[in-house]
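Structures incoming, each one as structure tokens.
Derivation of every value follows stated rules applied to the coordinates shown; laboratory data play no part. Source: prediction; values computed, not measured. Cβ atoms are built from the backbone, for glycine too; each structure is taken alone.
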Structure 1
Amino acid sequence: MKKLTLFLFIFFGPTGYSQEVPADAKEAIKAIYTEALGQQQGYQWLHHICTEIGPRPSGSEASNEAARYTMQMMLDAGADTAWLQPVEVPKWHRGDEWSKAYAGGAPISLPTTALGGSVPTPAEGVKAEVVEVGSFEELEALGEEGIKGKIVFYNTYMDHSLISTFNAYGGAVKYRWAGAMEAGKYGAVATVMRSVTLLRDDLPHTGAMSYGDSEVKVPSAAISWQAADKLSAMLEGGKVELELYLDCGVQGTATNYNMIADFKGSEKPEEIMLVGGHIDSWDLGQGAQDDGAGCAHAMQVPNLMRKTGYQNKRTVRVVLWANEEFGLDGAKEYARWAKEHGVHHWVAMESDGGGDVPRGFGIGADDDRIEQVRTFKSLLSPYGLHVFAKGGGGADLSPLRGYDNFFIGYRPESQRYFDFHHSARDNIDAIHPRSLEMGAASMSALYYLLDNLD
């Protein structure tokens, strides 16, 4: 059947917006997926980032190497301009870390990792009696009398009954973020917590913590799920002491870089369609799921358009942000620059949920715009995209809220994401190439459709 390449179907959705969908949209979208799954360029980029560069913690030279590499890859893919934006970030250091539990008899070693931002223990470590709590309310009830001079063990969980693992994460991560700050108020000498994961594994999972404006700073660590089970069982038998050693901390600041690449639009170059992920990672693994996958997704969006012969009408801007994990410094600096130069974004999309199979998108916009995007569902649902939920974006887009008004968050399947998240398991072998490329194609296909709107 002869393709119709010039004629546009124009119809009015329930919002009154005019929708312009190219007559060959189905064929164009199919071509995007075929290119992604055939060449797997996103996976090749990610493989290099993970295996040749490796972990990219805040303040590291590896983060800068990744920024330089991705900039060159974007130029090779046809970007009109690409540049590195300097960002001042905390320089994170992690050295030796361990803990041992004592309850009479031989000590039991517990897999342990410092939380990001923790102060170190003294050179000789810290050893004290353990007190277990399951919430901030239990901590408060014990008060100074029950906490002072002890190590607080937060035996807290992600809620396994929640189908959305990100909602489960949101309910548990407060203990990682504020646990040391709260325990320090009552005289604790350190804190440890059950890792924020749903996998009952024996690897500790790190992540950012904060002391707020408190002058009291006690060392804070995570132990593995299995170690938490052991420690809790030991406490059921009576008094337990924990010896904790952490060589870690923020050692001043360093310069990392945001990577910014523009694929100039042919008709509306001043209207920017931003797509991004964060280039940094934690230091225990290679940062494949979090967020190397999101970087590969973002890079593939304009690349797939070009490879399939589509000329974007609006400018597609790829932004890979520095230091999301440790305070959103890259996102804040990019937003500051955009506002200073009067740069608005017609739409901005982020991928920071891993590289599993696509499920859909969250849309942060007014109701009319959300309904407009939902009219694309019939074209995208054959590829597994069924979620077009209200509310979306991502952490790195948050500094642009209130300045721009159309945000999208890519939503892949999330059931296994927190198995890898912030742990030594987050390596390239955690990525399934086809699943990763399905995500990249889904994001590119959505931007292809949005690019054809008025």
Structure 2
Amino acid sequence: MAGESPTRTVVVGGGMLGASVAGALAAAGREVTLLEAAPSLGGLASAWQLATPDGPVVWDRFYHVVLEQDTRVRALLAELELADSLAFRAVGSELLAGGRVLPMSSVVDFFALPGLTVVAKLRILATMAVGALTAGRPSARRITTARWLTRWSGTQAAETLWAPLLRAKLGVHADAASSVFIRSTFARLVRARLAGGSGDRFGQVTGGYATVLGRLADRLRDRGVEVATSARVAAVVPGEATRWTVRLADGDEHAADDVVLCTPGPAAAALAPLPPALTAQLAAIPYLGCVCVSVLLRRQLTGGYLTYVTDETPYTAVVEMTNLVGPAETGGLHLVYLPRYVAPDDPLFDEDPEVVAERFVADLVTRYPDLQAADVVTARTAAARYVMPVPTPSHPGAPAVETGVPGLYLASSAQVTSGTLNVETTLRLAEEAVAVITREDTP
């Protein structure tokens, strides 16, 4: 109504999801405060510095790519006047198996892989095609990935290729994850491969997500959003003058009519007085965390972007980012990510980050004959306990945006039911959440 004050809304969590929600709510006429516990916005997409003798290299803490079909990401980049900074290129892939790094970028490479019969390889290709075409079917949620892959690819391929890759990606959830996970992954990667021809066609923005987040932060402030970083929320409690009070760990408080929890499910349940049924639903959604070592090298490892790993290694993949973006983006050095996906309570999260980096790098040197310890410039470990929810046949379903508590909303990775969390999916979640939150706002 005319003359009414704008709805005061606090968004908890300043990752890409929270920042997108905050910006959209401000554009809809709300008075918005965005609270982020870390020193900068971005969450899993945030950047950091890697120290080198020639000065710091700034790049993403975790690895990200853009696909040509990521329409929401591309629309955001256009809004931020970064469309011309997005470049695509076809990059190869490899397989680390049996102590060897084998090319796997083309059909010829694939059929040259040892250890699998021609029939098994044909079945693997058929499995990927079928998976990509059926990712959206409800039946994909009712069967485990391991069982579905065995059904379509056969026992040999399941044991030799798929089982090690699932253990690498899903850890303790490898046997429990539903097939919607692998089918959604196939759907995304098959499109990239078809677009790339002899490789996967991926894109990146000049300067990485540091550039994107810098522009996004400016846009938030232009829209009147109050952005507070290093602002760790301790609790969301009923307010006195307003519906809610958001209390920070340092004692500060923010009054709010509405609160939007843009955090992983377990964090949301710990912060706010959610209904018991919703708390139980969030607790029933399993998550995977990630420990990822960023390594700067003086030389290139291979010509590929992604190396799948079936051997026993401390990490679960080798991602050579500079084969996509070029070493000019990283001070002339070569940036490699060594991720490992583990359960949120895995002891790896409690280890000294420097010790973790040393162990991962020491193993990496043994895998590439031409790589020497002297080629390693620096390494740094990033860790996030709640990266992606894992879909299982017993998954309780995506929690609703409306929590059942007036003025308390949820926009969370817990609402991802495919297991393929990426920036495109994050922006879709933000759109859907804002539509629910604002549907009763006065035009």
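For distance in nm of label points 7 Å out along Cα→Cβ at positions 204 and 364, which structure out of 1, 2 has the highest calculated value?
Working: 1: 3.2; 2: 1.3.
Top value of distance in nm of label points 7 Å out along Cα→Cβ at positions 204 and 364 goes to structure 1.
Match the computed value 17.1 of mean count of other Cβ atoms within 10 Å over residues 188-195 to one of the structures 1, 2, and report its label. The read-out was computed on structure 2.
Work out which structure the value 16.5 belongs to, where mean count of other Cβ atoms within 10 Å over residues 132-139 was derived from one of 1, 2. Display every interim value, and only then the final one.
On the way: 1: 16.5; 2: 13.8.
Computing mean count of other Cβ atoms within 10 Å over residues 132-139 on every structure in 1, 2 gives 16.5 only for 1.
Computing percent of Cα pairs over 20 Å apart, for residues 340-419 alone across structures 1, 2 gives 56 for structure 2.
1, 2: which one has FRET efficiency 1/(1 + (r/R0)^6) of positions 76 and 276 (r between Cβ atoms, R0 = 30 Å, to 0.05), as calculated, at 0.25? Derived from the structure labelled 2. The value 2.7 for distance in nm of label points 7 Å out along Cα→Cβ at positions 60 and 236 was derived from one model only; which of 1, 2 is it? Considering all the candidates, the number was obtained from 2.
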